[in-house]
Structure 1
Amino acid sequence: MKIQEGYLLRNIADTSVVVPIGERVIDFKGMMVLNEVSAAVWGFLSEDRTKIEVLDFILENFDVDKATAEADLDILISQMESAGVIEA
């Protein structure tokens, strides 16, 4: 999976926000605000990664147990897929 072209992550007032650019502005409805871990995952997904690679990245960089990290990652992936910001 990888971030689709046409989306950028911007830091606005200490908040990480996904911003559509170009033609994506028309398709993207609403706003996506990311927490610290989600923003780090966003950056990691600038290249094509597997779910296992992303999970390992989270476990190496954040103080979280595997079960919690995996459950939260499943939710994040689902939300990103629903928003159309990642390629599966």
Structure 2
Amino acid sequence: MVLKAQASAVIEIPFTASPTPTVEWKYKGGHLPDARRFKEDTITNMTSLSMSKVVKKDAGDYSLLIQNSLGKATFNIKLVVLGNDKSTAI
């Protein structure tokens, strides 16, 4: 996924699972970068990650793990941030 610096985006991943799974988003194997700008949300059969005003240091590997007692699914997303972190709007 490629975003310009200061852009915002939402990644939505639909899923079907029973029993209800746990859902875990990670950044470089750990916590998401900034809780004020990165929000995860999971509802029935859908999980999403909202990214607001991305900066260069947000670039990298994001992963999603959806699992229950019957199995698991993993998704990997590489984020590339282009441009300067400062807005060029006048």
Structure 3
Amino acid sequence: MPITQSAKKALRQSIKRRAQNLKRSNTYKSAIKDLKKMASVGQTKEVQNQLAKTYQAIDKAAKTGVIKKNKAARLKSAAAKLILKK
């Protein structure tokens, strides 16, 4: 356990940041899973809406530092290719 005030504050900050990062990470991962599910079924209009939500979640994760910029670009590219394939 931390003893000094600054160490206690750092622990509080890291707990909050971890929770926020996990939330963002889970959000973009679940958005990708939903997109894959919809694409496999063949729902066209819903897939376009889900693609926009997926892009938004990936961009937010990249902006806040959960994932790197290049990984975000790869994920978005893969999502777009998934839509074109079906």
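Below, the figures for the structure above:
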item	result
Origin of the derived value 17.1, 57 (Rg and Dmax of the Cα atoms in Å; candidates 1, 2, 3)	3
Which of 1, 2, 3 leads on relative contact order in percent (Cα under 8 Å, 6 or more apart), largest value	2
Structure (1, 2, 3) behind the derived value 0 of helix-only ellipticity at 222 nm (-39500 (n - 2.57) for each DSSP H run of 4 or more, over all residues; to 500)	2
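Throughout, read-outs are computed from the coordinates displayed, never taken from laboratory work. All of these numbers come straight from a predicted model, not from anything done at the bench.
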